[in-house]
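The structures considered in this document are given below.
Any read-out appearing in this document is the output of simple, stated calculations on the displayed coordinates, not a laboratory observation. Nothing here was measured: the structure is a model prediction, and the numbers come from that model. Cβ atoms are built from the backbone, for glycine too; each structure is taken alone.
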Structure 1
């Protein structure tokens with residue numbers, strides 16, 4: 001019996017000795033969390049009001065082993081409580097998806113939202129772009145595990161260029177190896193404050209190469225550790241395998257949650273970009289590129305295209321995704337019924353000279369210009385329409401006037417010229433004509449490019465300029481852009497609706513006033529809605545809002561006479577339905593519209 005007690009005590013002491021370090025670690029983790037150490041690794045955090053979620057500005061620190069290079073994304077709010085009838089769309093990608101260098105309304109996701117909201121004006125679309133510069137599918141896979149809990153209706157993916165140099169990529173300065181299981185375990189472990197602390201201590205002890213944190217260099221140069229990756233080398237194949245694994249697991253996750261996914265093929269510059277790094281052996285990228293130029297000059301565009309693609313494949317600085325990535329995207333889209341292929345590459349080819357991608361739609365190597373971003377938006381929109389996930393649009397839009405001004409394109413052009421001065425482009429900035437007077441947009445864009453003004457500072461300046469110069473069309477574009485950036489701002493919605501009315505864009509005015517009314521069903525919102533609906537010749541729909549204004553005793557305008565006329569118009573229209581060519585009825589409706597100052601609606605009933 002004594003021996004048994006002795007053994008029991010020994011086992012107990014051993015168990016305590018084994019468990020004690022874990023107890024200390026657990027306690028240390030709790031203390032660190034209580035003290036607020038480290039950064040939050042939730043994909044979304046609450047905004048200041050507590051009513052909305054937004055993308056966590058610190059989330060990328062989880063994936064960049066050198067936190068100084070961590071990037072931030074958009075601050076697109078969406079309600080914590082999803083409302084009935086809302087279509088919530090999440091967008092996954094990197095710099096091309098976030099709209100670099102334009103950002104904000106220059107991204108295809110914003111342009112797509114603008115397209116959708118006027119195709120389906122009674123549907124509320126929430127488009128939340130989760131793209132980050134400098135990341136790849138490891139990050140997107142990790143995002144996917146969280147975003148499925150936030151009630152998405154659609155997932156849009158445009159990604160694949162950063163598998164080599166993006167965070168945790170095969171040849172990145174933020175690499176921790178090439179074993180996918182280890183990398184995924186590392187991402188999970190980074191949720192722990194102890195691991196965050198350990199990583200920071202290890203970085204201090206190891207020291208950091210100054211080149212990796214030198215902000216005079218581009219992020220591209222800071223992230224590219226292994227700059228030469230030969231075609232079909234081990235590293236080359238590992239980047240492709242990494243993409244296939246991550247994108248496949250992402251799509252399986254979305255499939256198991258019955259979420260529709262739209263994934264785009266990738267585009268990159270073929271003709272207007274010489275290879276960055278060329279070998280001197282048989283896989284010579286420069287030689288293939290020159291052969292492409294020769295064939296193009298002769299008008300042999302098929303051969304030229306093949307040579308240009310070959311040059312891109314042999315380019316050893318792998319900022320452009322290999323063709324194998326697009327092949328994987330097509331295969332994955334065929335594998336699962338919930339995954340829809342969005343053939344961006346095919347669309348770009350159709351809109352490029354001789355079906356060869358060049359500077360027509362691309363700024364440099366992979367980033368689309370504004371025309372390119374519009375093409376991506378249109379291609380995603382068309383595929384969403386073809387999928388029948390949404391009903392047929394009640395409105396036919398022949399051409400969409402996207403809310404972009406010359407400021408947007410100028411800002412992008414200047415940003416790219418500055419980027420191209422540095423590695424790996426190393427192109428000198430072109431000389432300016434000192435005698436030429438710069439436009440107001442050029443002046444504002446130039447100041448923004450050197451970070452003396454933000455986009456948020458620039459928009460009010462542009463709006464004021466356009467108002468003062470009487471440029472109503474561009475003033476409206478600025479306000480519509482602000483509504484995309486701040487969809488829950490009653491101030492912007494009201495001002496935009498008024499501008500639409502002034503320019504006889506009655507349907508658009510109704511859209512913005514209706515959005516405002518949903519946020520705050522005030523008398524002001526109701527009266528504006530009524531005016532827009534009457535302009536659209538929808539008196540029956542306007543009547544409830546007129547009643548609301550009348551019931552509000554604080555209204556400074558007597559709407560009772562207006563109500564009487566509107567009721568008369570409704571009665572006359574009902575009679576006209578039986579005799580649509582009755583001249584007396586037509587004249588009566590027109591005269592009543594004129595009586596309330598609505599000459600536009602009256603013109604529909606005026607007999608010529």
Structure 2
């Protein structure tokens with residue numbers, strides 16, 4: 001072969017390989033640069049590089065929004081729904097992780113240039129002082145050429161001929177994808193926020209459980225002091241954003257997000273004060289950075305990311321307050337006139353006492369009750385035993401509360417009575433009406449009964465003549481609820497079947513059947529809870545928003561499904577204490593219960609409830 005032919009073959013081979021690389025990268029499009037023609041999987045693309053993928057997505061969806069949240073990743077906990085209501089707007093959360101203030105300035109400029117922007121909510125986080133005009137990785141942390149004004153040709157060529165490993169990783173991830181959030185798809189595409197559906201179902205009210213789940217707060221030892229070397233650059237960009245919004249007629253709201261106290265202490269006092277004083281000299285802002293919230297790790301995911309419930313507090317403060325729980329020292333509107341006084345409070349702030357924001361609440365679990373002299377198994381409690389339990393609790397000073405009171409404590413900060421306790425019954429037996437109801441009324445106690453939908457008012461198993469223990473009907477349920485003594489909630493509609501009475505595989509608890517797909521199970525759970533609501537709410541006249549899992553069986557997918565279906569409180573059967581935290585609604589999910597049996601002595605009963613408070 002001649003040198004000329006060899007050269008032609010070599011060049012041709014290189015061009016073919018390059019063309020294949022390009023076609024592969026366009027089709028897989030792991031960064032969303034080319035419209036993701038095959039997968040349309042922007043949650044994945046945004047996880048790879050939110051700067052690029054969010055820009056590409058917004059270019060096709062500007063008509064859906066008129067306002068934007070902008071900032072680094074801590075901005076993700078400011079929920080668009082809260083700000084839509086606050087400003088009567090249509091917000092998109094345009095945050096990007098690792099953003100510096102130049103990224104933010106360029107993003108705001110691009111948004112204003114391409115959309116009629118009604119409102120910008122800008123989070124100026126203290127981390128902006130640590131770096132400016134950085135791009136640690138050319139693929140995963142670069143800006144879109146439309147935003148930073150760089151060469152579009154070079155931008156598209158870069159992603160056209162990117163390492164095909166990015167595309168191969170996307171194909172592998174597609175095979176591993178599930179309904180729940182995973183490390184490779186952490187965004188809610190429609191809102192721009194992180195998808196925290198899985199993270200926010202964890203029951204982490206108890207501090208020990210929390211530290212086990214989030215050990216960063218247990219072993220918080222920053223390796224070296226942080227320096228805020230770029231404060232002046234940051235404030236120059238902030239001034240530019242202020243000017244851009246003024247010229248465009250865009251309303252600008254500047255906030256400073258909550259900071260975990262130990263992280264703030266990694267900076268020098270002088271630099272912190274210079275940062276916030278400089279910001280106040282550029283623009284007024286809402287300061288949430290330091291308060292009693294900063295000292296409570298359960299309000300945070302890590303040292304720089306706070307929970308959505310804290311973002312909701314911030315929106316409530318900006319709105320002028322609400323009935324939702326809001327700590328007294330949370331938030332202040334800062335100007336150049338009061339910034340000095342505000343900063344003096346930074347170094348005086350203290351953690352709220354645990355007794356002020358938490359409550360220890362034991363929950364008891366009963367099932368069927370029997371009249372004295374009847375044959376019982378250990379799961380059935382006799383009338384005399386039940387009355388002895390209630391009398392013992394009453395004489396010990398315990399006050400029965402319902403789940404609405406627990407929810408009011410968590411969501412609104414309404415105080416609970418001394419030594420609160422919750423009494424529950426599973427299944428909805430007629431004995432709960434005939435025996436438990438009058439005893440509870442006698443002692444001034446209340447309880448919640450979790451009724452199975454398909455057996456409601458029945459004494460035979462569904463679709464058969466097979467006798468079962470009788471269950472109370474609508475008339476009796478209405479009477480108990482109207483008395484204020486009893487609340488009736490869901491124990492599922494049809495997901496507590498009997499394996500011995502079903503011809504096919506029984507769904508004994510809320511768990512997938514053999515061969516059932518994840519999507520089919522998810523839909524079945526939502527449909528089942530909806531049927532419980534449709535059955536019970538017209539009868540009781542009250543919202544059904546509490547679910548006790550049959551046999552206490554549930555997993556993350558189940559929790560996400562029932563929460564999406566409208567459940568706000570869920571219960572298992574783990575014998576453990578419940579610690580409720582004001583403002584942290586997820587502590588009402590997966591609550592624990594102590595089972596009370598006929599064989600449970602009064603001493604054992606009291607040991608259960610006392611241990612729950614210690």
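Computed values, structure above
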{"quantity": "Among 1, 2, structure where log10 I(q)/I(0) by the Debye sum over Cα atoms at q = 0.11, 0.18, 0.19, 0.21 Å⁻¹, for residues 172-283 alone as derived comes to -0.60, -1.28, -1.31, -1.35", "calculated": "1"}
{"quantity": "Among 1, 2, structure where helix-only ellipticity at 222 nm (-39500 (n - 2.57) for each DSSP H run of 4 or more, over all residues; to 500) as derived comes to -11500", "calculated": "2"}
{"quantity": "Which entry (1, 2) yields the derived value 3.7 for distance in nm of label points 7 Å out along Cα→Cβ at positions 92 and 332", "calculated": "2"}
{"quantity": "Comparison of 1, 2 by distance in nm of label points 7 Å out along Cα→Cβ at positions 252 and 484 - largest value held by", "calculated": "2"}
{"quantity": "Structures 1, 2, by distance in nm of label points 7 Å out along Cα→Cβ at positions 388 and 420: label with the highest value", "calculated": "1"}
{"quantity": "Distance in nm of label points 7 Å out along Cα→Cβ at positions 84 and 372 - structure with the largest value, from 1, 2", "calculated": "2"}
{"quantity": "Per mean projected area of the Cα convex hull in nm², for residues 348-403 alone, the highest-valued of structures 1, 2", "calculated": "2"}
{"quantity": "Highest-scoring label, criterion being distance in nm of label points 7 Å out along Cα→Cβ at positions 164 and 236, among 1, 2", "calculated": "2"}
{"quantity": "Comparison of 1, 2 by distance in nm of label points 7 Å out along Cα→Cβ at positions 196 and 436 - largest value held by", "calculated": "1"}
